Each structure stands twice: as C-alpha cells, then as structure tokens.
Structure P
Amino acid sequence: MQALAFVDLETTGASATKDRITEIGIVLVDADGVREWNQLLHPQTRIPLFIEQLTGISNEMVAEAPTFAQVAGEVAELLEGRLFIAHNARFDYGFLKNEFNRIGLTFRPSVLCTVKLSRALYPQHRHHNLDSLIERYRLKAKDRHRALADAQLIHQFWTHLGENFPKETLDATVEKLVNRSSLPSHIDPLLIHDLPEGPGVYLFYGENDLPLYIGKSVNIRSRVLAHFAADHKNNKEMSLAQQLRRIDWIETAGELGALLTESKLIKQMMPVHNQRLRRKSALCAWQLQQQGEHLRPVLSWADDLDFGEQDNLYGLYHSLRDAQKALRSVADQHQLCLSVLGIEKTAAGRPCFAHQLKKCRGACVAKEAPLVHSARLMIAMNKLKLASWPYPGPIGVREGEELHVFDRWCYLGTAKHAADIHQLLAGGRPAFDRDTYLVLSKALKKADIVSLVSSSQGGRGLQA
C-alpha cells in the first residue's frame with residue numbers, strides 16, 4: 001500500500017512568498033493504519049482580523065506556539081516518502097516549500113491535487129471546492145477552516161473515491177495527475193494536450209473577457225506550463241494561477257509574428273499583469289537644432305512630428321523626465337555642458353555646475369568653442385539616433401507563409417493571402433509605436449523583405 005499524507009494548512013493570507021503558516025494538519029495513511037498530526041505555529045507576523053474570523057485562530061492562540069523552523073524536522077519526517085495530497089495542492093505545497101526554503105531545506109514530494117482528481121473523475125459536476133464535496137458526498141465536517149479538520153475531509157473524500165471507483169481506474173487517474181506538469185485547478189487537465197508546440201501568443205483569462213496576462217513564445221505549450229511549474233516561487237505567478245479560469249492562444253508563423261501580435265494585443269486589451277508593453281499615450285525624442293552659435297537638443301513629441309519620416313531624432317521616451325535623464329547621462333559621459341544643452345539654467349558668462357566639478361570642458365564660459373562642443377554633441381548622440389525608414393514605401397517581411405506588412409516603422413498587420421495586402425495598405429498607418437520600431441529594426445538585419453510600393457499605388461506586382 002502506498003503511504004499517503006493528507007495535508008491542510010491555515011495561513012495568514014494567500015501569498016506563499018509573503019504570508020506564513022499558522023497551523024498544519026496531517027492525516028497519515030499506510031499499511032499500519034491511520035494516524036493524525038496537528039500543530040499550531042507562530043507565524044512570526046500578525047494574523048489579520050479577517051483571517052482570525054475565518055479560521056478561529058487568533059494571535060493569542062499562537063503566541064506560545066513553536067515556529068515552523070522548530071517543527072520542520074518533524075514535518076519533513078512525517079511527509080518523507082509519502083504522496084502529498086491536498087485540496088488545491090498548489091497552495092499548501094507552495095507554502096510548505098517556501099517555509100522549508102527559508103531554513104535551507106529542499107521539499108520535493110510527489111503531489112496530488114484532489115480538486116483536479118475530482119474534476120477528472122466527476123467531469124459532470126461544475127464545482128469541486130471542498131464545500132461542494134462536503135455537500136455532494138455528505139462528508140462529516142467537524143470544524144471547517146481548521147487544518148486537521150480539513151485534512152480529515154480530504155481523507156474522507158479519498159475513502160469515498162475508493163468505494164465508488166475500481167482500484168485500476170483510481171490508480172491510473174492518480175498516476176496521470178501526479179506525473180504530469182501542473183495546471184491551475186480551474187483549468188481543464190485535458191487542455192495540456194491541445195496546447196500547440198509552435199510559436200504564437202497565449203492569453204490568460206479570469207472570470208471575464210478581459211485578459212489577465214498576454215505572453216508570447218516560440219513554443220506555446222512549453223511556456224504556458226512553465227508559468228505554473230514553479231508558481232510557488234513567484235508571487236505574481238501564484239496570483240495569476242489563483243485567478244486563472246481560461247487559456248486561449250493565437251498561433252503565428254514564427255517568432256516575429258509572435259512579438260508583433262503580443263505587443264499589439266497588450267496595447268489593445270491592457271492586461272493587468274502586463275506592464276512593460278502597455279500602451280503609453282506620450283512619445284518624445286530629441287532633435288538637434290542650431291540655435292545661434294550652438295547646436296542644442298530640443299524635445300519633440302510624436303503628436304507634432306511624423307516619427308516614421310523624420311531623420312533627425314534621437315532616443316525614444318515616454319516622458320520629459322525620462323528624456324532629460326537620458327540626456328544628462330550622455331552629458332556626464334562625454335563632458336558636455338548642461339547649460340548649453342538647456343538642462344541647467346545658468347547666468348550668462350557663469351560656469352555651469354558640472355564645469356565647477358571639472359565635468360564640463362567649458363562651453364558655458366567660452367573655454368570650448370561652440371563648433372567643437374556641437375561636434376562632440378553629435379558624436380555623443382549618434383548611438384541614440386533613430387534610423388530613418390530605409391525604403392521608398394511600405395514593405396512586407398516574409399515569415400513562413402505569412403507576410404508582415406510595415407510602413408515607416410508602423411505595423412499594419414499580417415497578410416495570409418494576396419488580397420489581405422491591399423486591404424492592410426488601404427487601412428492607413430497607425431501611430432508610431434516604440435516597441436514595434438525596436439522589434440522591426442532588429443528583425444530587418446536578417447529579414448526576407450518584399451517591397452510593396454506597387455501595391456500601395458494600386459498595382460498588383462510585388463518587388464522582391
């Protein structure tokens with residue numbers, strides 16, 4: 001008979017990386033029979049009032065209790081060599097794994113989630129939380145939301161399964177669930193077989209039609225499973241797993257298509273867990289303009305200029321603050337004058353602050369000729385220079401059977417048929433986008449490019 005451990009925890013909250021365990025309940029089952037173990041723990045932090053009200057475990061109750069570190073050896077010995085069984089096992093396993101990690105111990109049991117087991121054996125039922133199982137199978141609940149009482153309920157459910165399913169069926173289902181990569185409990189386990197192993201974009205949804213997160217990969221299946229293989233180590237992944245109710249995906253011809261689709265969808269749908277690629281309303285860059293004797297950087301905004309056409313643009317920023325921070329960094333590296341650059345206000349004939357620190361060569365006090373300072377400024381800014389659109393008109397970038405269509409660094413869409421090209425070109429050009437520019441400028445170095453000039457003018461021919 002396989003040795004089993006039915007485990008339940010009470011905690012100070014839902015985050016395995018931030019919150020702590022207040023109680024452990026374990027029901028041990030093996031050839032020698034059934035025995036139970038229960039222990040209150042001092043969480044080394046305050047128990048919030050709403051948690052006290054939910055579990056009945058107060059700060060006073062755990063004031064003299066041992067810490068997890070003090071009972072870790074006993075817990076490890078109890079669980080060693082046993083199948084770890086819990087309801088929504090990712091939660092309990094994640095907390096225990098993090099507690100063991102805090103004291104330098106590795107915790108890697110085989111884990112079985114009874115939520116997933118219930119879904120697999122009773123697919124006709126919609127709800128599989130513990131309260132639903134109690135009502136459906138008339139389990140005897142002694143003291144809900146206490147660790148040992150809930151562990152006893154999980155054991156009762158296991159006993160119920162043994163009485164209602166052939167041993168071979170139960171064993172095969174358990175083996176399948178234990179030996180495969182873990183998906184969150186609300187996701188159909190069979191989804192793992194549907195996830196494509198090619199490039200594309202995946203979308204995680206919660207209770208509504210607004211995505212929680214959008215990601216991309218050259219292997220959708222591998223990347224999706226990777227999110228949950230170690231979600232107990234990352235608070236963001238844990239939160240995502242708890243909210244997840246549905247996974248969708250869009251397959252693409254290759255990595256470029258995945259990058260473009262991800263960026264476009266994130267800006268359109270604004271998922272709460274995506275921050276880096278979310279749409280930002282403002283975009284600016286420096287222009288070098290001659291003002292009197294000096295060449296000076298002037299901040300220009302995308303609303304005022306065609307960023308896809310301009311040649312004299314340096315850097316791409318989402319705020320005045322970011323732009324000035326970047327310019328200060330350039331000035332510091334190249335000993336340029338902050339006063340001449342317009343960042344620092346200095347009275348005529350007075351040295352800038354950097355010159356007093358010997359970090360400016362003296363353009364502010366005529367120690368450096370304006371022409372020399374201007375030349376050094378152009379050299380310093382060159383690494384920030386935006387490439388101007390190097391084609392006479394729109395282009396297509398081949399990827400597999402698809403053609404990604406661009407015009408002046410703007411992504412118009414992806415054509416799968418010749419008719420799609422004319423439709424995309426006729427649809428107009430969207431606003432200049434920093435992320436698309438960065439992706440495309442890198443991709444052009446090795447891209448298979450097709451000129452679409454004739455198509456944009458109403459013709460049918462494509463020029464390779």
Structure Q
Amino acid sequence: MKRLVIYFHYDPAGCIDTACRIAVQAMQKYGKVVFVTNGTLAPADRVWVRQSGAGRIERKNVGFDVGAYKEALLTLGREELAKYDEVILMNYTLAGPVCPLAPMFAAMDARADLDFWGLTRHYAMKSRRFGGNVPEHLQSHFLALRPRLFTSDDFWRYWQEMELPASYEQSVIRHETRFTPYFAAKGYTWDSYVNTDDVKAVFVNPIMACPKELLQNRGCPFFKRRSLFTPYADELRRTDGMAARELCGYVLEQTDFPLDLLLVSLLKTQPLAALAKNLHWRYIVDGPTGETVDLAARGLRLIRYDLPETDSVTAWYNAQAAVQADTLLTQAAALFEKEPLLGMLSPSLPLYAGCAAARRRAWLTEKDTLQKEAAVPIDDTPLPAPNCGWVLVRESAFPQGIPDCKTQRDAWKLALTAQANGAYAACFETAAQSAARADILAEYESAAAEPAAVAKQFGRLIKHKLQK
C-alpha cells in the first residue's frame with residue numbers, strides 16, 4: 001500500500017527530540033513522510049529532516065495541529081494526494097513505537113471496508129470545556145484516511161472551510177471531536193485499531209487513563225507524552241493517579257524505547273511540579289544505618305541554605321527535617337546511583353500544614369522573578385524540592401558549575417537550572433513518614449465527605465486569617 005504520512009511537530013526551540021525522530025523513522029518504513037512544524041527548525045534539526053528523506057514544511061505557529069494539517073493538505077493538493085492509497089495525519093504528541101508497527105498495518109490493511117481509521121478512540125462524555133456534549137470519536141493524534149474519503153468533495157470542503165483554532169479547546173471542538181461524526185454522518189465508515197469497547201463504561205479516554213493496558217494487552221504501539229505531565233487533579237478525577245507511573249514501569253522494563261531521553265526532553269518544556277506528581281518522584285529510604293558516605297567520590301555535594309522567616313512551629317519542623325536528613329545522607333546518596341536523571345534531592349516537606357503554607361507563600365512571592373530568569377516553564381505549584389534548607393546535588397547536573405546557594409530563592413534557581421540541563425529535583429522520606437502522609441490524606445478524605453466538618457474547618461481558616 002502506498003502511504004503518505006503528514007507528521008505534525010512543535011517545539012518552542014525548534015528542536016526535534018529523540019522521540020520524534022524514532023516515530024518518523026518508524027513511519028518511513030510504511031510510507032513517505034512530510035514533516036510539518038509550527039515554527040522555525042534549528043539548523044541542525046532542519047538538516048536531520050533533509051537527510052532523513054522526509055519532506056518539510058515550516059510555518060507560523062498558528063492553528064495548532066489543525067492549522068498544520070490544513071496547510072499541508074492544501075499545499076500538497078488534491079491531485080498529489082490522489083497518488084496514494086492511504087494518507088495518515090499523525091502528530092508528535094504520540095511517543096513510540098514501543099513494538100513493531102507491522103501487526104497494526106496488516107490488521108487495518110485487511111479492513112478494506114473502512115474509509116478512515118484511527119489508533120484509538122475517545123468515548124462520548126459531557127464537558128463544558130469542550131462544548132457540552134462530546135461525541136464518541138477517533139483521536140486526532142493518528143488518523144488514517146482512504147481514497148473514497150480524501151478524494152471526495154466532502155473532505156476538501158471540510159478543510160477549506162476550517163476556521164483555525166486560537167486555543168487548545170477550539171482545536172478539540174473544531175476538529176478532533178468533529179471529524180469522526182461529521183464524516184460518519186455523510187456515510188463514510190470508520191473504526192479504531194485498538195479495541196477498548198469493553199472498558200468504555202470505566203474510562204472515556206483509555207489511552208490516557210490506562211495506557212499500560214493498551215500497550216501490554218491490546219497491541220497499541222504508541223502512548224501519549226501528555227500522560228507524563230497532564231494536570232494531576234484531572235487524573236485523580238478519573239483514575240487512581242498511577243497511570244503514568246505504571247506506563248513508565250512497563251516501557252522501561254518491557255520495551256527498548258529510550259524513555260529517559262523522552263523525559264530529558266519533557267523536563268525542558270514542562271513544569272517540574274506536573275512531571276513530579278504524575279511520575280511520583282518522591283522516594284522512600286530506610287532509617288539511619290550509621291554508615292558514612294564519601295559524597296565527593298560520588299560526584300555529590302551537600303548544600304545548606306537559609307529559609308525565609310516564618311512562625312516558630314513551622315521553623316521547628318523544618319529544622320527537624322534537616323537534622324533527620326543528615327542521618328539519612330547515605331541512603332539519600334544511594335538514590336543517585338539508581339536514578340540517572342536525578343539532579344537534586346531534599347527531604348520531603350514536613351507534614352505540619354504550616355510548612356506547606358509557608359513554602360507556597362514564598363514560592364508565589366518569587367515565582368514571577370524566577371520565571372523571567374528560568375529557561376524552563378513553571379506554574380503556581382511550588383517545585384517539589386529543595387525543601388527545609390537542605391539539598392544534595394549531583395555535580396554533573398551543572399556542567400557550568402554549581403552556583404552559590406544561600407537562600408530558598410537560590411535553591412529554586414538551582415533546581416530550575418538542573419531541570420534545563422535535563423535533570424530533576426525530588427524529595428525523600430522514611431516509610432514511617434510516608435505512612436503518616438497516607439493517614440493524613442485519609443483523614444482529609446473523611447472530612448471532605450462530611451459537609452459540616454468542611455464548614456467547620458473553613459471557619460477555622462477564616463478565623464486564623466483574621467487573627468493574623
């Protein structure tokens with residue numbers, strides 16, 4: 001079968017990361033690739049596209065993937081597309097493949113009854129964010145189109161009349177959730193390669209909610225990058241919060257896909273707090289052993305810095321956490337050998353609520369200044385580390401040298417510098433602390449289920465604020 005693959009890409013620095021290169025090279029075995037990027041490629045990356053044999057379109061960063069597909073289709077034109085048996089619209093939000101693509105193409109080549117097919121589907125739901133009633137649809141990260149569709153007037157009218165979206169939400173409403181029902185209503189037949197109908201009563205978006213299941217048991221060759229940094233509160237509304245961690249475990253242990261290289265790329269483009277929550281970058285260590293460790297021999301350095309002034313109770317708990325961290329230095333140092341991308345390590349924030357409140361106040365005070373100076377994005381959520389005036393640093397995460405670190409702001413700048421270099425900051429605690437954290441969470445959950453208790457707690461918070 002003669003295929004054309006229109007591959008959409010975006011990177012704010014114009015770089016093509018390893019995951020994109022792997023995907024393009026894998027797809028080139030099954031068709032001609034036209035690489036469409038929203039923006040300007042870096043010179044070396046433009047050379048890579050040319051040497052790979054792919055076509056290239058560089059365009060203004062407008063219209064998201066919808067704009068890229070529209071421009072590529074209209075630039076190539078109806079006559080050029082008519083030379084192919086299948087046209088695939090694919091984008092960089094998919095990572096992989098983690099298994100051979102041949103079974104997928106063989107299975108779908110045998111479905112001559114289809115006018116278009118996709119990798120996965122999203123089931124119907126209600127969503128004010130995405131226009132109200134969202135119909136069941138193929139997801140736009142991978143759409144394969146057959147001649148009866150892409151040579152039709154219906155198809156070209158769809159794209160010619162497409163109004164470019166100005167937001168992610170508009171992109172979903174105008175194209176992703178519209179494409180499938182629009183053409184189905186005109187009599188075109190469709191299906192997805194990955195069959196998830198047996199779980200649609202559980203998950204409306206299986207590739208995000210249970211990606212390991214799709215890869216391990218349903219032959220799905222790709223997973224979503226967004227699984228690793230999606231807003232964690234959204235994950236907790238629809239899953240147990242373990243989807244990304246289980247996905248990464250499977251990819252690392254059961255496939256040859258270079259997950260660490262994908263993480264290095266994501267560290268440079270996504271807030272650390274989002275990655276840390278989805279991947280649970282919080283480590284548990286054993287209690288004190290009395291052993292000593294040569295930090296210099298391991299390329300590590302222990303740094304102590306001053307915390308902002310706060311109330312006496314918060315200050316006491318922070319100080320105690322730093323003292324305990326000293327007794328766990330050997331165990332903390334050992335984590336750097338197990339985690340190659342770990343750049344900085346601090347004790348977890350103490351469980352006393354005042355510590356979290358003090359850290360958030362300090363973070364919001366410094367956030368705007370930090371963002372101006374940082375080479376990576378941040379958001380309103382404080383970094384998971386450093387905490388408590390104590391941080392263990394991997395020297396190789398700072399090829400230009402470790403800057404002076406005397407304040408909490410300096411420590412956050414240090415973490416953001418390590419992140420820009422492809423390393424992350426994380427925290428550690430003992431099993432006893434982890435158990436206490438779980439018990440506290442359970443207590444909050446119980447209280448949240450009782451409206452009277454919530455109202456009482458809210459009243460206490462207001463009272464304390466007024467007193468201050």
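Looking at structures P, Q, which one was semi-axes √(5λ) of the Cα gyration tensor in Å, for residues 246-349 alone calculated from, given that it came out as 29, 19, 13?
Q
Check the numbers for percent of Cα pairs over 35 Å apart across P, Q and tell me which is largest.
P
State the single structure among P, Q that was used to calculate helix-only ellipticity at 222 nm (-39500 (n - 2.57) for each DSSP H run of 4 or more, over all residues; to 500), giving -11000.
P
Taking Rg and Dmax of the Cα atoms in Å, for residues 14-237 alone from the coordinates of each of P, Q, which one would give 17.1, 48?
Q
I have 29, 11, 8 for semi-axes √(5λ) of the Cα gyration tensor in Å, for residues 270-317 alone, calculated from one of the structures P, Q. Which structure is it?
Source structure: P.
To which of P, Q does the computed value 104 (volume of the Cα convex hull per residue in Å³, for residues 166-253 alone) belong?
Derived from P, not from the others.
Laboratory data are not the source of any read-out in this text; all were calculated from the coordinates shown. Quantities reported herein were computed from a predicted structural model and do not represent experimental measurements.
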